[in-house]
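**Q** Structures follow.
Nothing in this text is a laboratory measurement; each read-out follows from the coordinates by a stated rule. All figures in this text were calculated on a predicted structure; none of them were measured in a lab. Cβ atoms are built from the backbone, for glycine too; each structure is taken alone.
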Structure I
Amino acid sequence: MRINCPYCGPRPNEEFNVLGDATKTRPDADKATAQDWLDYVYERDNPKGRLEEYWHHASGCRNWLVVKRNTVTHEVYSVVAARDYKKTHPEGVKK
């Protein structure tokens, strides 16, 4: 699988580390309970199909990206810088 890094161009996926779901919303620090934080940090779905994930270009530019891909076929639909993704999704996606 190749990831088209917006900074470095097409690169092999071995250059990247995957953090996980980019759509999870961080709890409000003033209102969150311990359980809210546990759920946010440790509870992860393992869906089949389209997913938006954080990827870190560890062996390249070291930037964080959001990769939209299919977890079954590994088809990559889009890659954007994480900072640009957050500008268009400031609150994340409520699930």
Structure II
Amino acid sequence: MKVLNPLKAPFGKGKFSRVKNVTYRQWEDAFEVEFDDGLSFLEPHGTIRKANKIAPKAVVERVALDEELRHGFLVRYENGQIAEVSWSFIRELPPGK
């Protein structure tokens, strides 16, 4: 699944906004990430798996928002792996090669 979102900024040009809430939508296999400025993104789970080198069969156990700084969130899997996701991963396009 390839998601093209016109609201994402080019790499390095994104405007910081604290993460307000994050939820895992199992039926869509995606994470809904809300920001303080009102924007909300649906990030496919596959992109987070690929970026963090998570096993394909790993099952999401828990999603935890960084409560202190609110600059990202952690995804914990049943097999013990952890994916770290920053605000810029959600709001910016990947860097060019």
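**Q** Hey, FRET efficiency 1/(1 + (r/R0)^6) of positions 18 and 50 (r between Cβ atoms, R0 = 30 Å, to 0.05) derived from one of I, II reads 0.75; which structure? Show your work: numbers first, answer last.
**A** Values: I: 1.00; II: 0.75.
Only one of I, II returns 0.75 for FRET efficiency 1/(1 + (r/R0)^6) of positions 18 and 50 (r between Cβ atoms, R0 = 30 Å, to 0.05), namely II.
**Q** Now, a different point. Identify the structure, out of I, II, from whose coordinates semi-axes √(5λ) of the Cα gyration tensor in Å was calculated to give 21, 16, 12. Mind showing how you got there, number by number?
**A** Working: I: 25, 15, 12; II: 21, 16, 12.
Source structure: II.
**Q** Further, regarding this structure: Ranked by distance in nm of label points 7 Å out along Cα→Cβ at positions 10 and 74, which of I, II sits at the highest value?
**A** On the way: I: 1.5; II: 3.5.
For this comparison of distance in nm of label points 7 Å out along Cα→Cβ at positions 10 and 74, the top structure is II.
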